[in-house]
Every structure is written in structure tokens, then in C-alpha cells.
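What follows are several structures.
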Structure 1
Amino acid sequence: MNVPRTDALQRLSASGVSVWLDDLSRELLAGELDDLVEHYSVVGITSNPTIFASALAQGNRYDEQLKNLAFEGVSVQEAVFRITTDDVRSACDRLRRVYDATNRRNGRVSIEVDPGLAHDTQATVEEARRLWNTVDRENLFVKVPATPEGIPAIEQLIGEGISVNVTLIFSLSRYREVSAAYIAGLWTAAGRKLSLAPIASVASFFVSRVDAAVEKLIGPDDQAAAEALRGQVAIANARLAYQNFKETLRSDDWRDLREQGARPQRPLWASTGVKDPDLRDTLYVEELVAPQTVSTMPLRTLQAVADHGRITSDTITGNYGAAQRTIRTAEDHGVDLAQVTEELEQDGVRKFEASWAELAGTVHQQLAQLEKQEQRE
């Protein structure tokens with residue numbers, strides 16, 4: 001990467017934060033990934049349909065597989081499934097050495113269940129099983145949204161030994177449900193005599209979208225409040241989630257599971273790209289530093305942190321009181337955070353569905369072009 005080297009990412013890792021990249025493509029797998037792992041502390045990958053659609057639209061590394069799929073006459077959905085699972089399997093293989101070197105802590109790659117299933121528990125479970133079995137790699141995470149219907153799916157999948165990246169978490173109340181589902185799933189797995197050591201989960205708590213929503217709710221006549229809260233509510237919300245995480249680790253329930261080899265469900269800070277141009281582009285990374293967390297970043301944010309990130313020490317522990325005051329201040333100025341986060345969850349599912357449709361549309365277009373080309377030849 002054409003970015004001046006700093007030790008910000010190394011300091012971030014030394015603080016107990018796992019650096020994951022929110023990007024995946026065959027271009028990345030062909031070259032840059034090794035450099036990111038070796039020099040930029042990247043130890044995991046998250047993906048989503050938008051990322052795959054962008055990858056397919058660039059370069060020609062998918063052409064051969066698309067030609068074969070067109071020749072087979074597979075459906076668009078099956079083509080999407082094969083392309084994405086192949087990429088994720090390759091990424092899992094490339095990060096296997098990280099997975100082994102970190103005793104299964106990192107080296108994880110995430111693939112998403114079709115978001116159109118977000119409100120269907122059983123369909124989510126069945127699709128997650130299919131993804132898990134098709135990729136067939138222990139260092140896979142299957143992404144399941146934290147909708148009301150997703151919560152029992154998470155518990156069931158963990159109980160079957162399938163590792164899950166729980167996505168689209170915005171509220172503390174939903175986060176607590178996710179945490180409880182993970183623990184319940186682990187107890188089920190233990191009851192089935194499964195080894196708990198390979199089973200893992202992260203809870204992806206979304207950040208920047210919260211601030212973007214809050215900013216719209218503070219009226220133009222309340223500039224003082226707008227300035228005081230700019231870029232702060234999402235951080236406060238995430239810090240209180242981390243407080244809940246630490247409280248869970250002190251529970252008797254967790255202590256018993258830990259003695260059986262269970263791993264904690266680490267908080268993952270997602271949506272770390274800053275949307276407000278008046279804020280530091282590294283804000284959501286710098287202000288959410290604490291042990292046993294994951295920060296997943298789009299490439300642009302990763303580059304920014306490498307270039308000018310200010311990573312000092314733990315910026316979460318000890319700031320819980322200030323976080324609560326920030327939330328109260330927002331509420332005093334008319335922000336109903338419970339309503340905000342509920343709407344963000346619903347909007348998040350819609351956006352994921354739109355991204356999935358975009359991916360399917362991209363694959364459909366390319367398959368159609370190849371079929372026409374074949375007919376001309």
C-alpha cells in the first residue's frame with residue numbers, strides 16, 4: 001500500500017484489539033493480503049454482498065468461473081453462492097496460519113447468510129449450515145443478523161458447533177440478547193459433548209450509523225448540543241456494550257463455561273468508517289480501544305490509521321460514567337436512542353437486502369453477457 005508506515009496498527013494490536021479488514025476480492029487474495037497481514041497487523045476478514053459486487057465489477061479474475069457457471073446453466077443464486085463461498089474458502093486457507101498461530105483467536109473470515117432470510121429463523125439456520133458445510137473450514141464465521149428471529153438461530157447454530165459473527169447490533173438491549181444466546185448455545189454444545197474450544201463468535205456492534213442517525217434528530221436551533229454530541233453517542237453506546245461484555249465475563253455462568261474451554265464472544269466494532277467529514281477519519285478506531293475486542297475497517301480507514309492514527313492506550317475502560325452521561329445528554333435533547341437503534345436495525349436489514357440484490361444483479365448481468373458471447377461464437 002502507498003501509505004507511510006507508522007506503528008499505530010502495531011500499538012492497536014498490542015492493546016488487545018484484533019485488526020480485521022472489511023474487504024475481500026480475488027485481487028486482494030492474489031497479492032495485497034499477505035502484505036496487510038505481515039506489515040499492517042491484519043488478522044481477520046469480514047465480507048458483505050456490496051464488497052463482492054464491487055470485486056466482480058473490477059478486473060477479470062472471475063471470468064473463468066463465470067464462464068463455467070454460464071456453461072452449466074446454474075441459477076443466479078447458485079452462481080452467487082459458489083463465487084462467494086470459493087472466495088471465502090480461499091481467504092480461510094490464506095489466514096489459516098494466523099488462526100493456528102493465535103490459538104484459533106484470529107485468522108477468521110466471515111460470510112453472510114442471505115439477508116432476505118433475516119426474519120425467518122429456520123431458513124437462516126439451514127442456510128448457515130449450508131455455508132458452513134460448503135466452505136468447510138474451521139476458521140469460518142457465518143454472519144447472522146441480530147434480528148428477533150436471528151437470536152434463536154444464533155443459539156441453535158452455536159449449539160451445533162457453528163461459529164457465528166452476529167451482525168447488525170445497534171442497541172444494548174439487543175446486545176444482551178445476543179450474549180445470552182451465545183452462552184445458551186455453548187451450554188447446548190457442551191450437553192452434546194462437543195468440544196467448545198473451536199466454537200467462537202463475535203458480536204458486531206455498529207458504530208458510525210448511530211451518530212449519523214442522531215445528528216439528524218438534533219434540531220438546527222440546538223447547535224451547542226449538536227457540537228457537544230457530534231461523534232460521541234455511537235462511541236458511548238459501544239463503550240457501554242463493552243461494559244456489559246466485561247460483566248458477562250465475571251458471571252458464574254461464564255466461569256463454568258470457560259473451565260470447559262469456551263471462548264468469549266468478543267465485541268467487534270463495525271461501521272468504523274467515519275461519515276461526518278468534520279470528524280477525524282480514525283475516530284471510531286482510536287476511541288474504541290480495549291482488550292478482547294475486534295476492529296474491522298474498510299481499506300480506507302485501515303490506511304488512515306496506518307498513516308496518522310493516534311493509538312495510546314485503553315480508551316474504553318474507566319469511561320463508562322462519561323458514556324452514560326453522553327447518552328443522557330442526547331436523550332435530554334430529544335434523542336430516543338431505543339427508537340433510533342430499532343430503526344437502524346430495520347434499515348440495516350433493508351440495506352443488506354439491497355446489497356444482496358446488487359450482487360445478484362451484477363452476477364446476472366455478467367452471466368447474460370457470457371451467454372450472448374457464447375451464442376455469437
Structure 2
Amino acid sequence: MKACVWGTTLALAAVSTAVSLTACGSDGGNTSGAGSARKIGVLLPDSITARWETQDRPLLEQKIRQLCGDCTIEHANAKGDVAIQQEQMDSAIANGVNAIVLTAVDARAMRPSVDRAAAAHIPVIAYDRLAEGPISGYVSFDGQEVGRLQGKALLTAMGAKAHTGRIVMMNGDPGDPNALSFKQGALSELRGKVTIAKEYDTSQWSSEAANLNMSGAISALGAGNINGVYAANDSLAAGSIAALKANKVSPMPPVTGQDAELAAVRRIVSGDQYMTVYKPFGPEAAAGGAMAVAAARGQRLAGVATGRVKTRGGAEVPAVLLTPVPVTLATIKNTLVKDGAYTLAQICTPPLAGDCHKAGLT
């Protein structure tokens with residue numbers, strides 16, 4: 001048996017243990033595929049959101065190779081285009097991959113592709129987004145909890161205006177089931193406490209679209225009448241903040257985010273963005289990689305999963321749902337830096353030296 005190396009992370013101990021046992025233990029008597037090379041497809045949705053190619057892809061590939069030295073990985077990025085991802089799925093099926101890790105550009109539109117994979121007896125692991133169709137497993141974070149964390153933080157940042165203020169909601173891509181979960185979670189905190197003056201759904205999580213929408217909101221509401229911005233992720237936060245600055249909105253209203261992108265962390269340090277939500281990429285990729293390897297070998301996924309989720313079609317599948325972590329200026333050091341996501345040198349660039357010193361980061 002190959003040695004197993006497991007990195008330290010903020011992952012729940014139970015998840016780490018479950019994945020480690022699957023990675024390091026025996027095959028439980030199932031020798032399906034033993035001695036033969038396996039192929040795993042890794043299909044990611046876009047290159048707009050930095051995490052997919054800079055974090056998830058290398059960590060997924062690292063975990064797959066760690067658990068399966070003779071596995072080959074077929075990676076593709078859909079560049080935010082459903083038709084391209086459908087072609088990539090068809091190509092993976094035609095190439096005879098043994099399992100597919102899929103982050104769907106559009107969960108509903110990818111359903112026929114998932115159906116075709118199932119018909120070819122190729123298990124599909126839905127990664128980060130709950131794809132529709134006969135998937136075999138799911139790995140992600142609790143989406144409604146992400147939204148609740150964002151909503152709570154926004155109310156905290158708004159202070160006395162939390163019960164009288166007006167906010168703009170910059171929601172995510174309506175084709176991404178996670179966007180609905182984030183919105184539901186946020187509304188559970190915000191509804192009845194603030195006035196949602198403008199609300200937008202943002203196709204493909206586009207920063208440019210968020211910029212245009214925020215400019216429209218400022219024009220309609222007035223520069224001094226926006227007391228907070230719910231931005232569903234850091235890309236939308238970036239576009240919203242750029243519009244607020246271009247329209248000389250001052251003081252900057254608190255803006256939420258998600259994904260803990262390095263640029264967003266720097267915006268938190270500079271005071272432009274109030275918070276982000278850190279979804280530790282290490283444990284998510286570790287669980288996704290372990291589930292993909294088990295599926296490719298024809299093994300039961302229950303050894304990796306820590307629970308089950310119900311798909312839109314009503315079926316229950318093995319799942320790993322991880323806990324998101326809120327990050328504000330006061331907690332950067334004890335979350336992202338402590339976990340090794342970024343170093344202080346990466347965060348505290350020369351233009352931010354004064355802000356970092358003031359925040360106690362250097």
C-alpha cells in the first residue's frame with residue numbers, strides 16, 4: 001500500500017478522517033480495476049473566478065495522483081460556456097474515462113450530459129455545485145450557511161443602519177444552484193431588517209456585469225442612499241466596488257464577498273470590502289479527489305462521504321458538506337494565514353504596508 005500524506009487544514013476532523021481512511025486503507029476486498037490504469041475527467045466551469053484554476057484544479061489533481069499513482073487526469077475548462085462544457089463531457093465519455101468530476105456551468109443545461117455519462121456507466125461527482133441528473137456523489141460547502149454568514153456580517157457592518165438602511169443585492173448566476181442557496185441564506189438574515197432597494201442576478205458571476213448593475217443602482221437610488229451591498233462572491237464584490245468608486249460614493253458602504261480570493265483579501269485590508277467567506281479549498285479538493293478515485297475503481301462512495309444530499313430529482317447521493325468560514329480584517333491572520341492559504345507577504349504588498357501595520361498584520 002502506498003504511503004498517504006495528509007496536509008493540515010481547517011477541515012472538520014470527521015471529514016479528514018473519512019477521506020484519509022479511504023485513501024490509506026484497503027479497497028475493502030473490491031479489486032475492481034486493480035492493476036489497470038484509470039482515467040478521471042476534471043471539468044471546471046470558467047476562468048473568471050480565480051479559484052478554479054489556481055486552487056481547485058491543482059489540489060484536485062494532487063489528491064487524485066496521491067491516491068492513484070497510475071490514474072491519468074483529463075482536465076478541461078468550459079470558459080463559462082454551456083455548449084463547450086457539453087462537448088467536453090461528450091469527449092470524456094467517448095474517451096472512456098472511469099469517472100468525471102464536474103463543476104457545472106449550468107446545472108439544468110448539463111442534465112442531458114450527466115444522463116449520457118450514466119448510460120455509459122461513468123459515475124459523475126458533482127463538485128462544488130449540485131448538478132442535476134443521476135450523479136453518484138457530491139462535494140461542496142453548505143450554501144445556505146454561506147449566505148447566512150454574509151447576511152449576518154452585512155448587518156453587523158451596517159451598525160445603526162441595519163434596521164433602516166437600504167441595500168443592493170448582487171446575486172450570482174441563476175444557472176448555478178449554489179447562487180440560490182446563498183441568496184436564501186442571506187435573505188434569512190436580511191429580510192425584514194433592511195430594505196432591499198435593488199436586486200440583480202448576475203450571469204456567469206461576471207464582475208463586468210456587476211459593475212454595470214451597480215452603476216445602474218447608484219443612478220436610480222442616489223450615491224448617498226446605498227448603505228450596504230450583498231455581493232454573492234468576490235468577483236461580484238470587485239465589480240460593485242469599482243462602480244462605487246467610479247461614482248465617488250463615500251463613505252464606501254460595507255460589501256460582502258465569498259471565495260477568499262487574494263485580491264479580495266487585499267481589498268479587506270484596504271477597507272474597500274468588508275468581508276469574504278473562506279471555503280477551505282484543501283478539504284473540498286481532497287474529498288472530491290478521493291470520491292473520484294473511489295468511483296473510478298468501482299468502490300462504494302460511502303467510505304468518503306460523511307452524509308447524503310437529495311438531488312433535484314429526489315434521489316439521495318453520498319455527500320461531503322464542509323463548513324464555510326467568515327473572514328473580516330480582524331480574522332485574516334487566524335484563518336487564511338494560519339491555514340496557509342496565503343502568507344502575510346502575499347497579502348501585505350508595499351501599497352498596503354500602512355494598512356497592514358494598522359491592522360496588526362505586520
Inset, instruction - Taking 4.5 as the value of distance in nm of label points 7 Å out along Cα→Cβ at positions 39 and 183 derived from one of the structures shown (1, 2), identify that structure. - result: 1
Legend entry - For 38, 22, 17 (semi-axes √(5λ) of the Cα gyration tensor in Å, calculated) the corresponding structure among 1, 2: 2
Legend entry - Which of 1, 2 leads on distance in nm of label points 7 Å out along Cα→Cβ at positions 71 and 263, largest value: 1
Inset, instruction - For mean projected area of the Cα convex hull in nm², for residues 207-278 alone, the calculated result is 4.0, so let me know which of 1, 2 that is. - result: 2
Inset, instruction - Could you figure out which one of 1, 2 the value 8, 28, 32, 21, 10, 2, 0 for P(r) over Cα pairs in 10 Å bins from 0, in percent, for residues 47-254 alone was computed from? - result: 1
Inset, instruction - Consider the structures 1, 2: one of them gives -17500 for helix-only ellipticity at 222 nm (-39500 (n - 2.57) for each DSSP H run of 4 or more, over all residues; to 500) as calculated from the coordinates. Say which. - result: 1
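Throughout, read-outs are computed from the coordinates displayed, never taken from laboratory work. None of these values were measured; they are calculated from a predicted model. Cβ atoms are built from the backbone, for glycine too; each structure is taken alone.
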